[in-house]
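See the structures that follow.
Bear in mind that the values in this text are calculations on the coordinates, not laboratory data. None of these values were measured; they are calculated from a predicted model. Cβ atoms are built from the backbone, for glycine too; each structure is taken alone.
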Structure P
Amino acid sequence: MAFQSKKLINDPNDVVTEFIEGLVETYPGLQYLDGFPEVKVVLRADVSGAKYDKVAVISGGGSGHEPAHAGFVGEGMLTAAICGDVFASPNVESILSGIRAVTGPKGCLLIVKNYTGDRLNFGLAAEQAKSEGYKIEMVIVDDDCALPPPRGIAGRRGLAGTILVHKVAGAAAASGLSLADVASEAKRASEMVGTMGVALSVCTLPGQVTSDRLGPGKMELGLGIHGEPGAAVADLQPVDVIVSHVLKQILSPETNYVPITRGNRVVLMINGLGATPAMELMIAAGKAVPRLQLEHGLAVDRVYTGSFMTSLDMAGFSISVMKSDQAILDRLDAPTKAPYWPVGVDGKHPPAKIPVPLPPSRLSKSDETLSRPQQLTPQGHILESAIEAAASAIVNLRDYLNELDSKVGDGDCGSTMYRGAMAILEDMKKYYPLNDPAETVNEIGSSVKRVMGGTSGIIILCKAAFAKLKAKRQTRSFTVHWVDALEAGIAAVSKYGGASAGYRTLLDALIPAASTLKERLNGGDNSIEAFIASADAAVAGAESTKDMQAQAGRSTYIPADILASVPDPGAMAAAAWYRAAILAIVEKCEAS
């Protein structure tokens with residue numbers, strides 16, 4: 001069913017002029033000719049035609065392809081861009097006005113995409129400009145590789161590969177070359193590039209209804225940039241398959257679209273068509289490079305990924321492959337002030353992958369130090385029992401914690417905690433140095449981080465506790481060490497997470513546990529009595545969260561009446577592992 005599209009515009013007839021006004025306000029290096037509505041020209045603010053001592057490079061075409069072409073105006077690239085109405089060739093008066101505004105004694109190169117209207121209007125303007133005494137050359141770009149030749153007199157369409165030609169020509173002009181030499185480099189570049197597009201949706205012109213031409217689960221192969229149907233409609237495929245098909249089409253030796261053969265060097269451009277997220281474009285780029293290297297035997301010198309020549313709000317992308325050599329690379333790498341050229345891409349490309357750095361503890365300690373001791377000290381046995389009991393308690397609570405979290409969060413607290421607990425149980429068998437409490441706590445944090453990276457509170461708790469235990473290895477009693485470590489962990493979680501008592505988080509279980517343990521020890525209770533009291537305080541604190549208004553985490557978005565009947569899952573998990581660990585310690589102490 002066709003439907004009216006939603007657009008952030010005013011009058012559909014004014015979208016191009018208002019785009020230009022916004023563009024030049026955003027980028028002070030750009031100006032426009034005051035000739036709306038007939039004349040729509042964006043030009044460099046630092047160029048005055050009569051005085052300009054380099055070759056002017058002008059391109060343009062219908063609007064709706066932004067940032068092309070006006071976004072590529074700037075020193076080192078285009079001198080001016082002529083903007084037609086949406087998907088309409090610019091009129092001759094606009095083209096002539098642009099030529100007159102920026103062309104000096106060295107002349108002007110017009111770069112034109114191969115569409116009949118563009119060729120005719122730019123050609124007529126070129127002839128008129130020549131009659132006025134201007135030196136003019138024109139290069140036609142026809143990089144489309146979707147349709148088998150021949151295509152009659154129309155030929156292949158001009159697509160996103162035109163942007164690469166802009167860059168080569170602009171850099172050549174900036175270096176001071178003559179008009180003939182700039183035109184020669186641009187023509188050579190245009191003959192070395194091939195492009196093919198894939199669409200997942202149909203674009204919508206401002207003020208018009210969206211076509212229902214492309215149904216669910218379908219994609220179009222070999223489309224142009226004006227919303228016209230593609231060469232073929234196919235079922236949507238994984239991006240691996242799409243990229244492989246497009247590259248084979250561009251590089252097919254049967255059609256010979258581009259003079260690229262095995263062993264050549266190439267430049268790759270992944271171009272979004274207007275509504276394609278950067279994530280999807282980067283995925284396509286990441287799949288295209290190894291295919292070019294391994295399947296087609298090509299060395300990839302540069303990769304440009306982003307939206308360069310769009311089709312309004314179309315979802316999809318095009319791939320351009322250009323044969324490269326050092327001369328081409330020098331032009332592509334040359335500096336430019338064009339606002340939408342990806343200046344971060346150059347030849348300084350370190351290896352794409354490097355090893356994950358190990359933490360200092362792993363680098364500075366031997367494998368023997370970070371492995372389970374053959375003989376455990378009494379303290380090591382206690383620590384082992386406490387860790388095993390705490391992790392087992394969390395394993396058994398997975399479904400209960402998920403049920404709680406489904407009411408006040410995103411429903412995965414139990415599953416996330418379960419992964420962490422299982423990693424702890426597994427890693428403890430291999431390399432927890434249980435005779436060293438500080439390093440053991442540190443390794444618990446590493447185990448949790450490996451499988452629960454998004455759950456930072458417990459990781460911060462472990463790392464802060466490790467630092468405190470490490471600093472106090474040779475001082476005070478075993479019990480006091482753990483009180484200090486727990487307090488340090490709580491302080492760190494509060495500092496970085498912003499929560500404190502009463503915020504409905506795991507701290508509402510741990511803060512009363514730590515304060516009770518410290519008070520009982522200072523009041524003269526023995527360690528066992530103090531430990532049991534602190535475990536009870538942790539459970540009571542967790543249960544009390546059902547009476548709290550959430551001030552941190554996802555629960556802050558849940559209505560208060562729902563929270564009133566459900567304790568915080570994180571607090572309940574913290575109370576459960578703390579209580580299980582304490583009871584295991586007490587049992588070991590009483591047995592000894």
Structure Q
Amino acid sequence: MKKTITLFTAALFFLMVSCEDAFLDLDDLDSITESVYFDNPQDFEYAANNFYRTLHSPQGTDGDGFSDISDYGTELNAWVQDYGQGINFPQSIDIYWNNGYTNLRGVNILLKKADEYVADGGNASDISESVAAAYFFRAYQHFRLLKRFGGVPIMIEVTNVDSEVLFAPRNSRYEVVEQILVDLDLAISGLPETATGTELGKISSVAALAYKSRVLLFEGTWEKHVGTVTDFEGSGSENNSASYISQAAIAAKSVMDSGHYQIWNQNADPNMDNNSYRWLFTLEGADSNPGGYDKSSNKEFIIQTIFDFATAQQMDAMFTHSVGGRNAPTQTALDMYSCLDGLPIYKSSQFLGYYHQSDQFINRDLRMWANFGSKVIEEGSVPINPISNINNSNLDNQKFRTWNLYRAEGTEAYNYAHLRYAEILLTYAEAVYESTGTISDADLNLSVNIIRDRAGIAHLTNELVATNGLDMLEEIRRERTVELYMEDNNHWNDIRRWDTAEELLNADLIGYVIEGTEYATNEELFDPVTSAIYGFKDDYQSGVGPVKALIIDPVSTRIYSHKNYLWPLPLNEIIINSALVQNPGWY
């Protein structure tokens with residue numbers, strides 16, 4: 001954490017450019033200090049509004065890259081990363097650590113000044129929403145740290161360079177989670193139920209409850225499937241998995257029952273090409289999609305960063321430019337999508353194989369076309385690129401990309417979702433199954449199947465699973481994987497908490513099926529000299545059985561293990577605070 005930050009720096013942190021015009025009316029920044037800033041309720045509101053800039057989004061305010069809002073580096077992505085290979089190493093400084101604790105300091109200053117404001121005779125109700133928002137963001141920052149590092153020092157006070165807490169041992173992951181849940185409950189109790197109109201984009205109590213369901217499912221399944229193997233020495237041991245998972249289902253169901261959110265499905269509109277998912281993520285004005293819908297039609301985004309072209313609140317220019325290549329798919333990603341009959345490709349008679357690359361897209365989940373169909377040509381295959389150290393896919397990702405060019409690149413102003421209603425439905429289904437080992441068709445219809453309706457695939461039912469020898473949990477996880485592809489680091493978090501990351505990432509990374517395709521006979525489409533430098537996997541388990549497939553990153557360079565489930569603590573922090581214990585396996 002940044003131990004040299006001054007109170008004046010913290011004051012400036014609050015007074016950075018805000019998404020509200022009211023910030024333009026503030027006094028000269030040089031005249032503002034912490035001691036005079038929190039004089040009235042409006043000061044607290046301005047400070048709380050500025051916390052929204054710390055939501056990691058394409059706004060790029062934290063400076064810690066796009067890896068926190070995408071999933072590149074996993075088995076689904078052709079942009080090879082050292083941390084996905086398991087060959088990253090401890091760094092002196094970790095910007096995620098620094099940003100997290102800098103942001104926590106700002107939150108804690110507001111909460112401290114709120115106590116002083118009330119003690120001096122101020123009305124607590126006048127600042128209650130700002131205080132509740134601060135509690136949410138304290139939970140948010142601690143959760144980001146937990147996901148990356150595991151147990152970390154809990155920071156719920158304003159620190160100075162000689163504060164004892166700065167030299168205290170780490171808290172266990174179990175203590176951190178409990179603090180997160182306490183803060184989320186305080187946020188839920190103090191926030192308004194909805195945030196609409198001019199308040200759109202602010203955290204409501206239902207949104208905070210939705211976020212709580214994410215935390216509960218993450219930690220409950222981590223404790224169930226990963227257990228204590230990643231805990232640092234001296235963490236102690238707790239297991240609240242059953243309680244957390246059941247609470248995740250309850251919280252998700254409460255959000256569902258609130259009636260405030262719904263899946264954005266305009267497939268019935270013939271102008272929408274039967275693929276609402278394709279346009280959801282770049283929904284802006286009426287010219288941003290063929291149906292003429294604007295942002296006001298979208299009730300799916302629960303926590304979102306609001307952008308506005310008219311007021312120059314546009315996203316970072318690099319985001320829409322980079323997601324095409326960085327989020328491009330592997331063959332493993334393409335094979336995740338079910339056929340229209342609701343069956344995975346290895347079970348479905350509708351799967352047409354791999355001879356033409358375009359064959360894979362026929363009779364498939366609409367989300368596959370939405371995400372990767374931009375380059376696919378009818379009855380053909382896109383040439384395979386030479387292997388490089390960047391993107392080794394011949395298909396681009398088009399999620400978050402404005403292919404219809406209604407705005408110049410870098411000026412897009414669609415809203416970015418940090419948590420949307422589809423995730424809540426998936427959380428409910430997964431939590432119900434993880435809690436009981438079963439899920440009824442009625443619960444599937446309340447959750448997963450609403451999403452599958454938009455994707456154009458048959459409903460997931462117990463009969464479908466039993467008749468075809470499927471595993472219900474695997475199919476719920478498949479649905480989550482394809483629906484939330486490359487969103488808010490969900491897949492990175494999922495494969496770790498499911499404890500499948502070690503197996504998935506410590507393996508050959510697969511580019512394309514070659515055997516039985518036109519790639520095998522047409523050197524204009526595939527040159528083995530430049531594109532098969534790592535050779536082939538002879539028994540890739542494809543939709544047509546074991547076949548020869550191109551390796552784009554070999555298992556010999558991939559040593560991913562449980563050690564890599566957590567990042568190492570930054571070395572400078574351990575030097576400054578000798579009480580900090582490093583994560584297992586890192587030195």
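Can you tell which of P, Q yields 3.2 when distance in nm of label points 7 Å out along Cα→Cβ at positions 272 and 408 is derived from it?
Q
Still on this structure: For which of P, Q does helix-only ellipticity at 222 nm (-39500 (n - 2.57) for each DSSP H run of 4 or more, over all residues; to 500), calculated from the coordinates, equal -11500?
Q
Here is a further query. From P, Q, which structure was percent of Cα pairs over 40 Å apart = 26 calculated on?
Traced to structure Q.
For which of P, Q does distance in nm of label points 7 Å out along Cα→Cβ at positions 200 and 536, calculated from the coordinates, equal 5.9?
Considering all the candidates, the number was obtained from P.
Quick check for you: by relative contact order in percent (Cα under 8 Å, 6 or more apart), which of P, Q is greatest?
Comparing P, Q by relative contact order in percent (Cα under 8 Å, 6 or more apart), the maximum is at Q.
Kindly point out which one of P, Q the value 36, 25, 22 was derived from, the read-out being semi-axes √(5λ) of the Cα gyration tensor in Å, for residues 136-447 alone.
Computed on structure Q.
For distance in nm of label points 7 Å out along Cα→Cβ at positions 208 and 384, the calculated result is 5.3, so let me know which of P, Q that is.
Only one of P, Q returns 5.3 for distance in nm of label points 7 Å out along Cα→Cβ at positions 208 and 384, namely Q.
Consider the structures P, Q: one of them gives 14.2 for mean count of other Cβ atoms within 10 Å over residues 128-135 as calculated from the coordinates. Say which.
This value belongs to structure P.
Match the computed value 15.9 of mean count of other Cβ atoms within 10 Å over residues 48-55 to one of the structures P, Q, and report its label.
Source structure for this number: P.
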